[in-house]
Structure P
């Protein structure tokens, strides 16, 4: 018998104990606003499915104990990304001792609700355990390889897709980010990580994920060159995640986003919108929600037009839980407000999925 989100959350209680200015660096806070009754709206996942897309959101395991949260989560989404708890640092804070409790809770919930699960992320400079930074190059390589094998094997058969490498391209100038991975392992670490991930989980889709390269610009050119090189080398990469942490006052041009998607697809890759939120704090309060709705609509519509843009994931869904919030709700970047009521942005996304 299918259990409700609230019932599953109670079961999960016993199981519980991305970088730079444009990408989340830590889990979002967990305030507890008081909700008000809302009129149910049509499930977003139904509109997405009709367009051939998955409707996704990032979550933390602790949120799954809140029936207010799970009521909206269960109704509207069929694709879930672990916001933080499948990354290296939270899993192996102590060397050689893995803690999968948070990630397992998310995986169990997704399975119970029939949702697809995306693992995030096997290699990211923002979630390296403190003990790993001081290792020799050889020991660091062995630690990274062990991490990828153990984590990918642990979630084998549960994860639909992995963000294998996250944010490896430099923000300014050519080449890779000057991260501990690049310093200790050299430029080949990206290809090596994808090969290890494929060996550990042959069925999961494998993605490169990054921000700031959503449209057509110097960084998106570098991302394109990176993944084209991986494809040419025969590296097992299946797609690219375009994070889409954008500002409503200066969003990427939707036609440029579409053009970027098409050139990535021309390499034989899938594309996802992988971490979308739309920041509004620098707009006049009277215009914020309408402009935010327009930005969401335009970007999602670009994905809908591209057959191989097969998933849209929002980096959370309620303004009560966002990495951008300080104080609570100050940036209002998501589809539901702090009281879990749908915002104009929600209807903009739904209209885009429905070709309206």
Structure Q
């Protein structure tokens, strides 16, 4: 095989449920000049045998196995092995559009100033049912403005220049569960970013994507990446290169008070629960809500966010016909923010009976 133009990099850990769809969506691309590097991160299910079957019948598939070390280690290994001019990310639970690589390579060839290119996604649930189409800003200026507050590139949609990945130093191990956001912020220091308007991926929303523990770490990592980017823009040292772990104490030292950290956690939890409910993953949403609401992690968080989370929990309990628990959730919401009582009770009850998608007060 000649040197490929694109190296598709995918990490797999116990991903057999959706793995075949993900792999076949890459092998079926209209653009064919690629290698498909798959790093199995110590899977204990049937992922390895599935990957072996594809590797044995398609020379473009190159599977590498190692002991479980986490997503960041796997991605860095896969990207180090890449030979292509471009690196395309892919996840083991998503489905790439047939023309994804063709569209992205054509765009990057015509726009050498772009270091990273993403695209729009179609959300699907665990069964593959279409939920909605989501787009981030397309232009460099708009993307960088959005990056100040949150991610603006869907990780499994990106195509980036390999030389840009090397320039940035790859994914940083310390930024757990926000490694992609941190990478885009660092690349934005020296290159332009872009998003295609076209849908390049079916992005699957399901209950195993994250957990309460990961939400906590993700919120800390996002805040740390933002502070680091701000320090770099001001010409200061990036302290994430000199510490071993991102902790609440570290963020306080970097100027992020605990109240802001806990408000960020509440906001990220609210966003995740909304997505889970949208995909019909009500049990996972309620489990995560109760874990965070029954912990001490929301102390000092903004009252309206805490009230919204309690109302969402009330709606989910109502959906399960757990009426007493539902009413207790409303009581907790009123305690967190008495202004909630100003909403018509009929409106709150209507939202409960209709489901939880509209249970957040925005």
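Observations on the structure shown:
- For Cα extents along the principal axes in Å computed as 57, 47, 37, the structure of P, Q it came from: P
- Comparing distance in nm of label points 7 Å out along Cα→Cβ at positions 65 and 129 across structures P, Q, the highest figure comes from Q.
- Each of P, Q could give Rg and Dmax of the Cα atoms in Å, for residues 217-272 alone, but the derived value 11.4, 34 comes from Q.
- Source structure (of P, Q) for helix-only ellipticity at 222 nm (-39500 (n - 2.57) for each DSSP H run of 4 or more, over all residues; to 500), computed value -15000: Q
- For 4, 16, 20, 21, 14, 11, 8, 5, 1 (P(r) over Cα pairs in 5 Å bins from 0, in percent, for residues 97-144 alone, calculated) the corresponding structure among P, Q: P
- The maximum of distance in nm of label points 7 Å out along Cα→Cβ at positions 41 and 177 over structures P, Q, that is, the highest value, falls on P.
- Of the structures P, Q, the one that 19.5 was derived from, the read-out being mean count of other Cβ atoms within 10 Å over residues 73-80: Q
- Calculated for structures P, Q, mean count of other Cβ atoms within 10 Å over residues 105-112 is largest in P.
No value in this document is a laboratory result; all are computed from the given coordinates. Keep in mind it's a predicted model, so treat the numbers as computed, not measured. Cβ atoms are built from the backbone, for glycine too; each structure is taken alone.
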